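Engineer: Listed next: structures, encoded as structure tokens.
Derivation of every value follows stated rules applied to the coordinates shown; laboratory data play no part. Note that the structure is a prediction, hence the values are computed from the model and not measured. Cβ atoms are built from the backbone, for glycine too; each structure is taken alone.
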Structure P
Amino acid sequence: MERLNDPSASSFLIGAFLNDPQLTTSGKYPINISKNENWDDFYERWMIVLYAVIKNLAEQEVSVIDCITVSKFLEPFPTQKAVLDDVNVFEKIDTLKEASKAETINLYYNIVKKYSILRYYRDKGYNISKFYDENGDEITEREKLTHFTIDDIVNHYEGLNIDARKKFISSISEKEMWGGEGWDNVLDALEETPMVGATLTSPMVNSVFRGWVKGHLILLGSASGKGKTTNAIASLCNVCCTKLWNNETGKYEVNPYREGKGAYIHTEQDTEKEIQPRFIATISKIPYHKILDGNYTKEEKARLSDAGKIMLESGIKLINLPDFTINKLDYVIKDVATNDCVQYVVFDYLWNNFSAGAELKAQSGTPIREDMVMLQLADCCKKNAEKNHVGVMTMVQLNGNEKVNEVIDEACLYGSKQMKTKLDCGYILLPPRKKEKNQAEEVLIPYYNSKHSQKNGFNMGLKIDDINTIFHVFKGRYSKYGTNVKIWGCLDYATGEFIDYFATDLENKFINIEPIVSVLK
């Protein structure tokens, strides 16, 4: 089939790139030149070769391009040079530059892209006559196309697909219903199975969050090296592992809180020798540093070996994604949920790496603020939780406000406090601050000890050094305890175990939070 295109617009676009080579590397004007698709932007071989030369020279920071520069660059590439020689391109370069200006690139670029998109949809079997009738008068049809934008064209065909899904596919993510319809059935279902998710490491946090619910996004904030990864791995083990070591019985016990497979997506550290041992430490209750030191007894080695077998049978997938982008993250979560039947995902962690920012810049054509990058990453996690019906947990570092702010909340999150809008549950892990320690020693611990002194083998009494962690809950979408709840306890940084002691409000007054664990069977 004859190609649908505008030869003059393509030539002018090449001329614009010749006048300002850096436009080829700015990310604002991406060009498809895969050489084997009918919808590539440049339809003639000489245009593909010349564009590639311009882009290569731009990457070498060449700012002025003429026929001599192009010829010199192609000396080591005789095949490509012959393509330009065959159509006398070297004689046309100055003419192309004179006929076009870099300032008019938007006009030519949009025209070229419109024809590429129309060829794409035509070749996929769609009727494109709404925008361009190939059987009509060429001048009339070109004029008609000027009234449509690229978004108009894409939205038209996406709209057709949405209409088809509504008509013929029942299992769509967007559900429409009349309020009150089938409500009695919902009541019966909630009575039988309340909305409580899988069990997290802290029964009190579990109570505030209603557990780790599929479709929900949990965010944990903390300073670097203060327990984000340790706590998240322990939570994933809690919901995924078939067995866990029990120090009281001295053996591996069946984990009653297991719900199914999990995935741990990380952006730093070696998967096999640094991330994997953290999981093994949690499963075996043998400290992480002891594993890395190789300083374990024969009995402990057997226990560690068994932990590896348990991890394998539990179905926990470890994925290294250092140069993540929003599209990559979206694909990976969807892939493990769909193809590996994963039910819980941890992404460690949200940060504005170069790749994510560059991707958004290329899409928008302008640099994206860091807070917007962070917000888009959080949005990606939340949408995937809902679309794929998985529980997602992610982490983020803090911005330093935790050192001066009285209230520890979303204002302390690195990058963007607006991430809170995407969360179902959010909390920040910190060691007790000076004022909190004083309050604990003077009021909280004495009262706690008076209530627990002779219960459950509690003989020595709780001391201030036993409390090394406070979870500051700043969002619990379905919590009956409100926000800004503080849960005091002890986190074992080597194995991820957490012991709840008590909960308070912002003024460090006791709150009665009933610790809960949930077994979803």
Structure Q
Amino acid sequence: MSPGNEQMGIMDYEERRARALAMGGPAKLAARKAAGILNARERLAILFDDGKFHEAGLFATSERPEHADKTPADGKVVGFGTIDGRAAAAVSNDLTVMGASSSTVNGRKIAYAKSIATRNGMPLVFLGESSGGRIPDNMGARGMGASAWDPHQYVRERDTPWAGAVLGPCFGSSAWYTCLSDFAVMRKGATLAVASPKVTSQAIGQDIDAQELGGWEMHAQHSGLVDQFVDTDEEAIEAIRRFLSYMPSHAGEAPPLSAAKRPATDPARLDELVPLDRAKVYNMYKVIDAVVDDGSFFDLKKRFAPSLITGLARIDGKPVGIMANNPMHKAGAVDYDACDKAISFLVLCDSFHLPVIQLVDQPGFLVGLQGERRGMPGKIMSNIQALQMTTVPKISVVLRKTYGAAFVNMGGGRNSDEFALWDRAEASFMDPGIAVSIALGVDPKKEPQRFAELREKLDADSSPFEIAGMFSAQAVIRPHETRDYLASALAVHSRGATGGKGERRLANWPYR
């Protein structure tokens, strides 16, 4: 190459690189900045340590010649870097470039990120914001044929953890990969749906609001597709970083240990935090604070099925999954959505070697017409199957009561490696008072003395020492001993040849 041609080559490289890094141009980037919304590259800079990442596909463009000059990086930025010192991969959608719409080329970039992450044991992060499939690329038979090159595009085997963020309009592949992720966080004002409000309005023949269609409140409270919701892009990315801190980099290793911390609340206060009167409600979050390391509880799906609390935490520095009945909502009863929430949580824990701690205080299943119409019996069975197939250590502690068939769903009946009860707890087919009224037909108003006598007998039959006497429970403990008991049980059941890893029998279970 002559000196003149070599100089032209350098200039061509610099020009192409600058064009790619400029994304959709200064006007679009300035508009995002004014709105307080990060662009695709700024998001990666916050996600990765020191803002540094190794990019793949900087010079990718649309394969349609007429679009090549206006599709820098083809609307999706793929990067590799470190998060808290551990290698990770990410795909960040660039809405300023043709709406980050899905095409053959950027589909290859996503496939590349997935392949490299799986092969090298890296968590994968999807920073979602996309208008859906690109038109005209996907139109017609040839367009549909071009998109069918990867028959395993949406298969989840959970070789590594995935995390997704909904940071704007998320339609098409951005929605799909969010739903395939193990953790999903959504910024308020963003939208997650199968198709945009315009397309949906045309399809159903009526106007529909974007937030009603797929806003954060809908997904946080009704669909359960979103684990957390935040106000800003920065908070969403910080939530992803924190989620990954509980996860192993890949399924071949145990979760990372941290420095042990004492609980935020003195475990001795558990005697007063939980009322003896089973009809009185209390704050289960305060109980959790007296059991886990200070500041370690990471709530998942807080507004969805709130009668069941699920979240990640640490006990003596060891990551665990916490699943607890919440008396503040529906008295802690297990309903259809609570079963669904439990299943997705068990899948997460079993796939990535997190022991499951169940804090139990439940009055049974919430029965009714609505649940039956949704197929409640089938969902109960799916919940039980997921629990029985979970291969990580399972430790259950009954605080006050565990009634009915939900006894099994919450770890009873040998569905835990250790099943313990507080010394004031009870286990029975139903509340003894209800049993006297309904099963035995004694009206407490008409026969108060007989009712009290029968109630006292059934109360004695429901004693934790009765079930412990059968060795259907491994321990009866006092409330203030709960934290130490759990730490000791975890130490016992996390040892052995597996190095704290389970068999991952739920790793292929679809669960969002």
Structure R
Amino acid sequence: MSKYRYFLTMGAICAAFLCHGLVIQKAYALAESTAQGGSNAQAVHALGEIGEDVNVGLITARNALNTHEAFYDKDANGSPIGPTHAFNYDFSGDGIAPVYHDTWMAGIVASRGGFSYPDDIGVAPGARLHCARVVNNSDSINFSWLNNALDELITGQNCRVIVTGFSLSLTPDGQSDWALLYDYYAYRYNVIFANAAGNDNTQISLFGDAYNGITTGGLDGVDEYNRVGVLSGSGPTSDGRIKPDIVAPSQNQTMPNSSANNSWYTWTTSGGHTSLSTPHTAGLAALLLGLADSTPDPCDSQDEVIRAVIVNSTFPNIADKSGNPTNPALWNKDKGYGRIDALRAYELLDSNRVFTGVNITEEKGWAFNTISPSHQHTYTIYAPKRHRLIATLTWDRRVEWTDALHPYLADLDLRIYEPNNTNAIFSKQAFGFDPSDNLIKCDYLLTASGQYTLKVVNNSASETPSYGLAFELLPTLPGDFDLDYIVDSNDLRRISEEWLQPAPASDVDLFKDNFINFRDFAIFAENWLITDPAYHQD
């Protein structure tokens, strides 16, 4: 038996209730955390995708209040109608027990709003939420209870996404049976695990250390969720792997509460508690699976593809816990690769699947493939100079369950080559990844136009893994000649220096007529003082 820990500390929860009581909606309600400055799920809802009929499993210490109005469809007046879309299970033996924490998490994933809270819609309001209790009244958990819960949710209820609302006080090195169990179900049943970075501040919590999940940290509601909360677990894992992967909104959300079927609560406590950020990742995965279900290609629903797409599409310009800027192009121990962006992820998965041996001309795409030991797959992409090439490769750690759980990890690498250059400009080793990392992301500013080569290399002697690959080419701002992601006086100086000069192939030739004149200046003036928020830092 092992003691569990909520990702929201009981002290923080009690303090929030004592300070605020039953609070009304605030400017940053659930609706705002899913807006453009948050996880951006509202933009996907506007396209008609709500994760309809995708089953999401919630593994918790207690249960959600599944009779809350948030989990029902609404009539024309906003009143609940029909059956609930949330379901409870107990594997602890102590019965169904709805509590606020688990109801909050369920609401962030799948709330359909309330009579007086019509705009407090979850990330995937069309999803069905299955909540499994695995902790008893003595606050203990048994491995078999968790295993039975996962088995029922995944094989019995067809849950394709799993999100967890607590952690365990064990070494988070990815080698415990608990982490192996999560990786087993991800690998064996093609399930997306949204795992929390935890609230230990200085390290990743157990479950967040699993190889095959998406580990999410928490953002405060400061500056529209642009700063990591001080409690959010920082990486790397205790065995040196790069986690967290991403971050999502935590503070300032209005959620269904368990005190009554029409009770709502606004969480304003700062800290970046990951119980409230990780459901955003689970909801985003449900939205992407909803999209995948509408396409003829079965591979866009693979967990490796979904992971690669979510991580590749993050907003990278996120401050660390101290409010200091981070290098947007690199992984950071607090922010991972950045804040999730549901719209950009949706558009990336909705783009074309790409294949080896074909020249790729699209600006974004994804691949799913299986690679044999000691083989490599080559993708060629035409990319213009001054674009950013963003690419993410991920694969599952294989876990077999015979007499015990046995892990096997393929050694894959992502190598990127410039035109006419046999030396890789990006590789796993050169950019400081741990040998055991099974997610690799590149964000690289291109210095030449031409055919770029992406190679997926399998250095394993025996493993034959499947992998997901996602990529996107991002253009720079017109007129940003010095590539600081703002069009300002430094760029004006450059266009002045080349004024009325013949300029074949010059970056300043915005009109592309090989001459610098008023046509170029008109384009420049249209972009004056515009910034790219993803990469510009004050």
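Engineer: Taking distance in nm of label points 7 Å out along Cα→Cβ at positions 95 and 279 from the coordinates of each of P, Q, R, which one would give 5.2? Kindly include the intermediate steps, with their values, before the conclusion.
Structural biologist: Details: P: 6.4; Q: 5.2; R: 2.4.
The structure behind it is Q.
Engineer: So, one more: Compare volume of the Cα convex hull per residue in Å³ across structures P, Q, R and report the one with the greatest value. Write out the running numbers ahead of the final one.
Structural biologist: Numbers: P: 218; Q: 181; R: 153.
Greatest value across P, Q, R: structure P.
Engineer: To which of P, Q, R does the computed value 63, 42, 30 (Cα extents along the principal axes in Å, for residues 247-462 alone) belong? Don't skip to the answer; put the middle values down first.
Structural biologist: Values: P: 65, 45, 33; Q: 63, 42, 30; R: 63, 50, 35.
This figure was derived from Q.
Engineer: One of P, Q, R was used to compute helix-only ellipticity at 222 nm (-39500 (n - 2.57) for each DSSP H run of 4 or more, over all residues; to 500), and the answer was -13000. Which one was it? The partial results should precede the final answer.
Structural biologist: Working: P: -13000; Q: -10000; R: -5500.
Among P, Q, R, the structure yielding -13000 for helix-only ellipticity at 222 nm (-39500 (n - 2.57) for each DSSP H run of 4 or more, over all residues; to 500) is P.
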